[in-house]
1. Thinking only about relative contact order in percent (Cα under 8 Å, 6 or more apart), which of 1, 2, 3 has the largest value?
2. Out of 1, 2, 3, which structure matches -8000 when helix-only ellipticity at 222 nm (-39500 (n - 2.57) for each DSSP H run of 4 or more, over all residues; to 500) is calculated?
3. Matching task: 5, 19, 15, 13, 11, 9, 8, 7, 6, 4, 3, 1 is the computed value of P(r) over Cα pairs in 5 Å bins from 0, in percent, for residues 78-125 alone. Pick the structure from 1, 2, 3.
Structure 1
Amino acid sequence: MNIGEAAKASGVSAKMIRYYESIDLLPLPERRDSGYRDYGENDLHRLRFVRRARDLGFSMASIKELLALWGDSDRSTADVRAVARRHIAELERQALKIQEMARTLRDLVGQCEKGDRPHCPIIVELGGGVETAPAVPKINRNSRH
């Protein structure tokens, strides 16, 4: 099947398939006499594997590692668990960071008084303590130099 058909069957866009091939995440497929890529069932299985791993947030490096383990009939489940545990730890770090960002924004929103006054703690915080943005010189686009 061609790349468009493989994309549709796997749920991975043709652009991403080409990208995955370019970073050696997927092997280059056979080529037809016409020069078009020719994907088979094994390619679809790999694409679906990659798509599912990406859905779970695995990095490209981890996906390469998992693909190598998937293709190794002598693999140890401990090796697979180790990759998954590293990823869980990273997800938990990210979750804590997101919770802290939400907490900070909730505090800032709580500091804003209702009304239409110009002072806003959110703007001040984002501006690094500066309430008004520095002046930006205007560019006269109509003048020709």
Structure 2
Amino acid sequence: MSSDSDILERARQRGAGLPYAGAVTPQEAYQLLQENRNVRLIDVRTNAERDWVGRVAIPEARHGAVQWSTYPGGVPNPDFVAQLASQATPDDVLLFLCRSGVRSRHAARLATEHGYANSFDILEGFEGDKDVEGHRKTVGGWCKAGLPWVGA
């Protein structure tokens, strides 16, 4: 197993040139969450996605949720930064998770712009990309990696 510092160094290398600290794989995110008290996973999917699709199964003390956009309608959450501030500190290592890794990149960028220098994207997201039949959870992501989650 890699140490936290090794994982974060690889993540920063993956993120070279990005407007946030870097990117971790789902497996790396899970390892960081097990070993480091200053690491928080921030799920930026909608409440509906978490309720209907599933959510990560990690202790609540290590897990937060701030919608990037709201459901229904997909309207950007105007209170994203304030809600993030109620769940994390600028000293925390923040691992942003969405469905497939798109919204989490935007969240990591915005968090970085607001003083959260250790903001990372979780690559592949919770469900990963669609397979050839249009299904998720088969190509990549937290679920496909076999990491703990609970269904709806």
Structure 3
Amino acid sequence: MKQRVRAVLITPRHTMLAIKRIRPGIPAYWVLPGGGVEGSDESLEAALHREVWEEIAGRAEITGLFHTVESDSEQQYIYLARIEKWNFDERSGPEFARDDRGEYQLEEIPLTTEGLDTIDLKPEELAETIREAIADGRLNPAAPEQS
């Protein structure tokens, strides 16, 4: 089963970084930074650090596992993380070199229900889990860190 890692990357302004995917023939949608775990990754967290560097040239401080999403073919591990700096122009992931992958645009989304409702975050199960965490205060800036 394929394993993927993603992160709810929370910025100092209490926004969340999300990547808008624009692909021919389908409506735009957003995903959290992350990607596939490779055999050379020492751990899921190491894979996430690699993916965050490749996708947004940033360094994340992982605070804990937030959620898992499982299908017949893959498991996605979603982490909470804080990020201070990033530079989308310096991304280096191999997917960015392929013209057939469509466009990638990094956006800061307010970490509020209203902010989340302005985007089509995939998978929907994850979007709903983030909505619940906002509503119950787990993603409040003053909330204790996840462990």
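1. For this comparison of relative contact order in percent (Cα under 8 Å, 6 or more apart), the top structure is 3.
2. Numbers: 1: -18500; 2: -8000; 3: -5500.
Derived from 2, not from the others.
3. Only structure 1 yields this read-out.
Every read-out reported here was derived from the displayed coordinates using simple, explicitly stated rules and does not represent laboratory data. Quick caveat: nothing in here was measured; it's all calculated off a predicted structure.
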